[in-house]
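Rule-based calculations on the coordinates, nothing more; no lab input. All values reported here derive from a predicted model rather than from experimental measurement. Cβ atoms are built from the backbone, for glycine too; each structure is taken alone.
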Structure P
């Protein structure tokens with residue numbers, strides 16, 4: 001894991017830069033950012049569902065028909081259409097989805113930092129970004145009614161801080177790149 005992280009330090013930095021840019025956009029244009037997030041989510045669910053339905057119908061082989069797959073992807077199509085018809089309700093559902101994502105991500109980042117503590121210095125950066133993710137998730141679950149725009153600002157602040165931590169971590173990993181390459185060679 002350490003070797004992969006060190007070799008791909010630039011991806012960690014790029015992830016951090018994207019997070020910072022997203023956070024700044026969320027602060028600068030919160031209404032547009034929220035609308036775009038909702039529409040992108042709806043478009044993704046719809047396109048993914050249509051493509052999966054096509055796969056289930058066209059790409060099947062001899063044997064049992066994949067009814068489970070077909071029903072699951074049809075749900076994606078319904079969610080995509082629902083998103084375009086009811087964007088306000090989708091925004092609240094999206095808040096809960098983001099809350100779950102942030103909480104789960106935070107837990108796994110904390111676990112990863114714990115496992116890497118003997119491998120790298122400054123693993124606390126990963127743990128801190130995990131703690132921020134977990135905190136954001138809990139905050140979103142506790143106060144979803146604060147409004148989707150307020151939640152978007154929370155997400156923007158999280159993205160900026162998280163992005164900065166990722167950029168720092170990425171450059172620390174860059175410093176380990178040669179040392180790790182010799183260690184695992």
Structure Q
């Protein structure tokens with residue numbers, strides 16, 4: 001199968017399966033593009049997540065960045081189409097029955113369980129990516145920066161964009 005077709009199908013699958021927070025996307029991206037195909041590294045995945053955080057719009061914009069890394073402009077286009085296409089299809093398909101699902105106790109139970117599983121999935125991938133960042137920079141710097149940022153976010157109303165920009169600058173200045 002040609003690489004662009006495979007790239008499109010992987011993002012189509014991810015776009016079909018991602019539920020709730022865009023952060024669930026990270027688990028799928030790591031599994032498909034780092035672990036299975038080896039098309040990108042953990043470091044490149046972290047870069048894609050950072051780009052998705054810094055750009056306006058959903059975290060799904062990370063797909064465009066990953067597509068570009070893998071297949072340049074055509075890769076970016078097929079990745080973007082693949083990740084967003086399922087949402088349009090599902091909205092059109094489920095729009096009429098959504099209200100019934102909201103009133104159903106079984107559907108709510110299913111969605112609550114799905115939310116719990118999503119949170120667990122995000123936690124595991126966060127730990128895996130934390131390990132990748134520690135390997136590259138040594139254990140002290142990323143942990144200290146993360147703890148400091150967490151404390152600053154909980155103690156103040158600082159815009160998280162400033163933390164991202166400061167972290168990027170410090171990472172550039174103090175890179176190994």
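With log10 I(q)/I(0) by the Debye sum over Cα atoms at q = 0.15 Å⁻¹, for residues 11-82 alone coming out at -0.67, pick the structure among P, Q it was computed from. It would help to have the intermediate numbers written out before the result.
Values: P: -0.67; Q: -0.40.
The read-out was computed on structure P.
Quick check for you: by distance in nm of label points 7 Å out along Cα→Cβ at positions 67 and 115, which of P, Q is greatest?
Comparing P, Q by distance in nm of label points 7 Å out along Cα→Cβ at positions 67 and 115, the maximum is at P.
Just checking, which of P, Q has the largest value of mean count of other Cβ atoms within 10 Å over residues 107-114?
Ranking P, Q on mean count of other Cβ atoms within 10 Å over residues 107-114, first place is P.
Ranked by relative contact order in percent (Cα under 8 Å, 6 or more apart), which of P, Q sits at the highest value?
Max of relative contact order in percent (Cα under 8 Å, 6 or more apart): P.
Out of P, Q, which has the highest value for distance in nm of label points 7 Å out along Cα→Cβ at positions 3 and 35?
P
Which structure, out of P, Q, was helix-only ellipticity at 222 nm (-39500 (n - 2.57) for each DSSP H run of 4 or more, over all residues; to 500) derived from, given a value of -26000?
Computing helix-only ellipticity at 222 nm (-39500 (n - 2.57) for each DSSP H run of 4 or more, over all residues; to 500) on every structure in P, Q gives -26000 only for Q.
Of the structures P, Q, report the one carrying the highest value of mean projected area of the Cα convex hull in nm², for residues 43-98 alone.
Q
Quick check for you: by mean count of other Cβ atoms within 10 Å over residues 123-130, which of P, Q is greatest?
Top value of mean count of other Cβ atoms within 10 Å over residues 123-130, among P, Q, belongs to structure P.
Looking just at mean count of other Cβ atoms within 10 Å over residues 91-98, which of the labels P, Q belongs to the structure with the highest value?
P
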